[in-house]
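Just below sit the structures, each encoded as structure tokens.
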Structure 1
Amino acid sequence: MAKSQETFSKKEKEKKRLKRRQDKEQKREERKNAPEKETSFEDMLAYVDEYGNITDTPPDPTKKKAVIKAENIEIGIPKQEAPDPADLIRKGIITFFNKEKGYGFIKDLESQASVFVHINGLLDEVQENDKVTFETEKGLKGPNAVRVKLAQ
């Protein structure tokens, strides 16, 4: 005798599908038969009180704060003043320099940070342990020293 093609799980899935369809049909009928609620525009409005909470009552005009002027509102990033050129010049000591490869490093005396320097950024010929003045630029991997010259 052959077994039935409908297994228990198939029967359960079919029952659930029919139940969902009946529930959906029942909800549709309930929505159809439900009385229409008329909502006015005033019922849909929401207000924010002085504490930032949403309420359905309009704010009290006597509690109104100061008037905000449109010209006082700044949109965007405030402009910064250009730094003084004298502040950009830093002092340091050359800790390493390879003339053959054309690069080295300067130890900044203020921040003790190591700054990369390329031979193209040199104004004077330098050696290791020379005191120099320089300016920094943002490079691909960090700050680069430019306009490097021997300190007096």
Structure 2
Amino acid sequence: MSQLFSAFGINWQLLIAQAVNFAIVLVALWYFLYKPVLAQLAKRQETIAKGVEDAARAGALLAGADAEAAQRVAASDAEAEGIVSAAREAGNAEKARLLKEAETRAAAVAKDAESRAKEVAAKSKRESEREVARLAILAAEKLLKKNYD
């Protein structure tokens, strides 16, 4: 075999030395480069998986928060509708009370005006009767004066 190597110009001692050097370089690269790169890739894969998991959890929380917000908005709308309805009912009741009070006052004013009108009419009638009586007395007096003169 040594003749075969020398026929092709291969130095077997040099070939073995290069194989040993290649093995040393291969072990060094595997230990110093390949292992740390694989460890870094594994670490990065864990970080990405954790990020995806966190994003899924955040998405679920967001969906829950959206549902809760929609529920609160619906509850607030119902409460606001109740408050508006109660305010309308209170306003209608107050309106009815004020109308009744105004009608009562108007009736009282009308009754007062009617009684004053009756009083004025009675007073005018009394004054007219006095005036008629006075004029009758004056007329009678004139007649009596004419008859006696």
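Quick note: the coordinates plus some simple rules give every number you see, no bench work behind them. The structure presented is a predicted model; accordingly, all values stated were derived computationally and were not measured. Cβ atoms are built from the backbone, for glycine too; each structure is taken alone.
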Out of 1, 2, choose the structure whose coordinates give Cα extents along the principal axes in Å equal to 96, 83, 22 when calculated. 1
Given 11.1 as the derived value for distance in nm of label points 7 Å out along Cα→Cβ at positions 36 and 116, which of the supplied structures 1, 2 does it correspond to? 2
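Looking at structures 1, 2, which one was helix-only ellipticity at 222 nm (-39500 (n - 2.57) for each DSSP H run of 4 or more, over all residues; to 500) calculated from, given that it came out as -7000? Could the numbers behind the result be given before it?
Values: 1: -7000; 2: -35000.
The read-out comes from structure 1.
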